[in-house]
Structure I
Amino acid sequence: MARVMVVGNANVDRIWWLDRPLVPGGRLSCQSIEKRYGGGGFNTGLVLLDLGHEVVLVASLYDDDEGRAYLKNLGKRGFNTDFVDLVPGTTPSVEILVDINGERTIIAPAGRRRPGIEALPQVDASLVYLNARAMSATALRQLDDFDRVVSQYPLFAERRPANVLIASRSDMKGAAQAAWQTAAEIAEPRLETLVLTSGMQPIEIVTGQDQVIVDVPRAAPVRDTTGAGDYFAGGYIDAMIGGLDASSAALAGCKAAAARLAASEHAGP
């Protein structure tokens with residue numbers, strides 16, 4: 001299969017399983033608390049590994065017992081960890097509140113931000129996937145060395161030169177072509193396809209010329225959809241590497257997300 005460079009986070013998530021929805025001023029109980037590995041780079045990498053690809057992870061972990069254990073676990077799972085840096089500090093948890101209806105609230109650690117990506121490793125990769133908070137100008141220029149780049153919509157609308165930009169519909173305002181113009185400013189000059197997802201609502205595949213609507217296949221309901229977008233990206237990338245068109249790749253992404261969410265459903269209380 002292919003070698004894919006995945007540039008993204010590897011986090012420790014702490015899941016709070018709540019007994020009712022969050023409401024202002026409300027009181028509720030926590031049914032259980034679970035710690036698990038997560039983060040956009042980790043989640044997408046898992047799908048790609050399952051699909052037979054080599055995954056070169058570019059990320060950073062904190063140099064404490066928890067971070068070193070995470071690094072060891074990545075290696076056991078099959079990730080190439082040559083470019084996972086250990087940086088000074090203590091590993092924080094990303095708090096994820098999941099209510100009885102499956103709605104998520106994500107709370108990132110205050111004042112804790114890992115170093116941005118200063119440079120990309122010189123690796124012969126078929127495709128680069130970007131899901132990093134910050135990238136230096138040097139790292140962005142290095143993307144020119146790779147034929148195919150897929151990126152998640154960046155948190156702060158920074159430049160991400162990519163052939164494919166995947167975004168939540170909530171990130172993009174206006175009609176399809178207005179969304180395309182916004183995406184083009186972020187992913188220029190190489191943007192070819194914008195993929196807009198919205199949960200179980202139809203996916204919009206947008207190019208500079210047209211728009212295609214792809215219905216999301218029905219899937220078994222799950223209580224926790226954390227990581228669904230990351231899993232979708234893994235399935236999309238696999239299909240893209242296999243030469244499928246954007247609509248087929250979107251369906252493959254849906255299938256991968258549904259399979260991974262169903263497999264992890266047992267982790268709930």
Structure II
Amino acid sequence: MSDGTELYVKVAGKGKPCLFIHGGPGAWSHSFEVLGLNTLEDSLQMVYVDQRGSGRSGKSPSGDYSLRRTVLDFDEVRQQLGFPSWTVLAHSFGGILATEYAYYFPKTISRMVLLSATLNLKASAQVQIDKGLEILKPADPSPFLDTSRPIFDRFMAIITALNEKNAYHQLMYTTAEGLDKMNQEDAKRPPNYSFGQSWSSYPEYFQDFTEVSRHLKMPVLVIAGQQDFSIGPNHFKSFKFPNQRVVSMPGGHVIYLEQNAQFQKEVKQFLKKTSRKS
């Protein structure tokens with residue numbers, strides 16, 4: 001990248017180009033690729049990127065993990081690959097990155113697919129707190145409900161409590177098989193957590209990006225899982241994209257794995273309907 005950061009980029013498939021933006025924050029693209037997104041490669045030329053300070057990519061030499069720098073990486077990848085424009089497919093926290101990218105580089109993004117995506121971290125954190133309490137049924141829930149404490153302090157407390165009970169997966173998965181497959185792939189991930197350890201020091205990530213969404217005019221497909229308590233099964237109702245199609249289907253936070261056939265069908269129908277514009 002222009003600041004010296006080295007990014008892992010893999011291009012696979014045929015068709016018009018599509019950038020995949022993973023979440024995490026600070027995850028990687030491999031598990032998404034091999035557990036379902038590769039089923040789109042007969043219709044799209046997928047561009048899998050590990051974000052700076054994540055997975056197989058290098059750390060930022062200057063320690064810059066700001067939102068603006070992160071989305072600039074995406075457009076520098078586009079330029080280096082020679083694509084005038086492309087489709088963007090984003091998962092989870094990647095929805096925030098994709099929305100910011102589309103806001104600053106609208107002419108380079110022909111259409112977007114938001115898959116189990118959040119546009120408001122505070123709202124999604126509250127969903128995890130509420131569902132976590134439902135799962136844990138603590139004798140004294142007051143520490144998790146004390147609004148004088150910052151919401152992300154309470155969020156981290158509920159995550160810690162869920163992990164102690166080996167129950168955090170209940171927020172994200174509807175099948176044990178899905179969890180096992182994800183764990184097998186993520187066990188291969190390099191121990192690179194620079195982005196994951198740095199992003200929360202940048203206040204811009206905590207904005208409400210649903211307000212940004214009203215300004216983005218490209219076609220947008222929103223796919224939500226009805227049992228996705230990582231971001232909230234009804235979170236999509238706050239999105240304001242002027243040209244959006246919303247599909248809510250059974251499944252958790254990894255729809256592309258748990259409901260791959262329906263996921264493929266919806267994405268490929270969207271591609272056909274919007275092909276003239278991309």
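Tabulated results
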item: Cα Rg over 2.2 N^0.38 Å, for residues 137-256 alone derived as 1.03 - corresponding label from I, II; result: I
item: Entry that produces 0.90 once FRET efficiency 1/(1 + (r/R0)^6) of positions 193 and 217 (r between Cβ atoms, R0 = 30 Å, to 0.05) is calculated, selected from I, II; result: I
item: Answer label among I, II for the case where distance in nm of label points 7 Å out along Cα→Cβ at positions 161 and 249, calculated from the coordinates, equals 3.4; result: II
item: At a computed 3.1 (distance in nm of label points 7 Å out along Cα→Cβ at positions 17 and 169), which of I, II; result: I
item: Top of I, II by relative contact order in percent (Cα under 8 Å, 6 or more apart), largest first; result: II
item: For -8500 (helix-only ellipticity at 222 nm (-39500 (n - 2.57) for each DSSP H run of 4 or more, over all residues; to 500), calculated) the corresponding structure among I, II; result: I
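Taken together, the values in this text are just the output of simple stated rules run on the coordinates, not laboratory data. Remember, predicted model here, so these are calculated numbers, not experimental data. Cβ atoms are built from the backbone, for glycine too; each structure is taken alone.
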